[in-house]
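Multiple structures are listed underneath, in structure tokens.
Here, each number is a calculation from the coordinates, and none is a lab measurement. Predicted, not measured: the structure shown is a model, and the values here were computed from it. Cβ atoms are built from the backbone, for glycine too; each structure is taken alone.
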Structure P
Amino acid sequence: MQPDKPMSLGKAVLSFRCSHCRQGKVFKSLWHTNETCPVCGIQFEREYGYFLMSIFMGYIWGFLVILPAMLTMLLIGGFPIYLFVIVAMVLLLLFSPLIFRLSRVSWLHIDELLDPREDVTEWRQIADEN
């Protein structure tokens with residue numbers, strides 16, 4: 001049997017998959033991240049405060065969420081500024097679970113590209129033998 005073809009980077013990010021093997025699920029529920037990948041076993045949070053950089057990814061994803069609505073309102077014209085603020089707040093509130101998940105997963109993938117992890121399956125086999 002042939003091994004599955006590796007998932008593309010974009011598809012792995014959008015389906016919230018592990019940055020190392022691109023198969024394991026990063027999230028165990030809507031707001032909770034798995035500590036390790038269920039497939040390859042890497043620890044997602046490399047160090048204390050690791051996901052703080054995902055905050056900046058959240059700013060980018062949040063901007064991308066509200067941009068279409070803001071541009072549409074701007075092109076139509078005639079909307080008061082407070083309506084722009086209300087629409088942005090409602091969109092960000094509605095999409096906050098998606099933004100949270102995308103920001104964490106995109107940070108995991110960027111970090112994996114910049115600083116690839118070693119394969120941990122060998123470590124697991126050695127630990128199982130002992």
Structure Q
Amino acid sequence: MFNKFVVDIIVDGDCRGKPLVLDTYISFFGEVDPYKGIHLPTNSLFKGRVMVFRGARGSTVGSYIIYGLKKYGTNPLCMIVSKPDPILITGTVLAEIPLFIVKNYDVFIKNISENTIILHRKGEGWVEIIG
């Protein structure tokens with residue numbers, strides 16, 4: 001099992017928590033409830049978790065939805081993606097939610113489970129899987 005994965009840092013910050021893997025592209029406008037911190041199609045709570053997903057898609061309103069997550073206190077601890085888009089980047093910058101692009105995304109998601117902890121220390125060029 002690999003435990004460290006190289007990342008490109010888009011928005012840096014400390015992050016430690018259990019992952020929620022949504023192995024798909026997410027539209028924050030229409031698929032995310034910013035008041036509850038839920039991904040609606042899967043009814044998955046991402047508030048207080050490390051959100052792992054392929055990337056974002058959809059409307060420019062998505063940036064404001066991401067900002068709303070922070071405003072309402074329902075945001076994930078950080079986001080780890082395979083491929084970011086300008087909407088995701090803008091939203092995480094505005095909301096100051098750490099955002100990382102993981103190298104070898106497919107291998108990364110195969111090495112994590114709901115029982116693992118994902119850790120990133122501000123300034124380091126990797127995320128670590130614990131457990």
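Of the structures P, Q, report the one carrying the highest value of mean count of other Cβ atoms within 10 Å over residues 88-95.
Q
2.0 is what came out when distance in nm of label points 7 Å out along Cα→Cβ at positions 48 and 80 was calculated for one structure; which of P, Q is it?
Q
With helix-only ellipticity at 222 nm (-39500 (n - 2.57) for each DSSP H run of 4 or more, over all residues; to 500) coming out at -17500, pick the structure among P, Q it was computed from.
Label of the source structure: P.
To test your reading of the models, identify which of P, Q gives 1.9 for distance in nm of label points 7 Å out along Cα→Cβ at positions 8 and 40 when calculated.
Traced to structure P.
Comparing Kirkwood radius over Cα pairs in Å across P, Q, which structure shows the greatest value?
Evaluating Kirkwood radius over Cα pairs in Å on every structure, the highest lands on P.
Rank structures P, Q by mean count of other Cβ atoms within 10 Å over residues 16-23 and report only the one at the top, that is, the highest.
By mean count of other Cβ atoms within 10 Å over residues 16-23, the leading structure of P, Q is P.
When relative contact order in percent (Cα under 8 Å, 6 or more apart) is calculated for each of the structures P, Q, which structure yields the highest value?
Q
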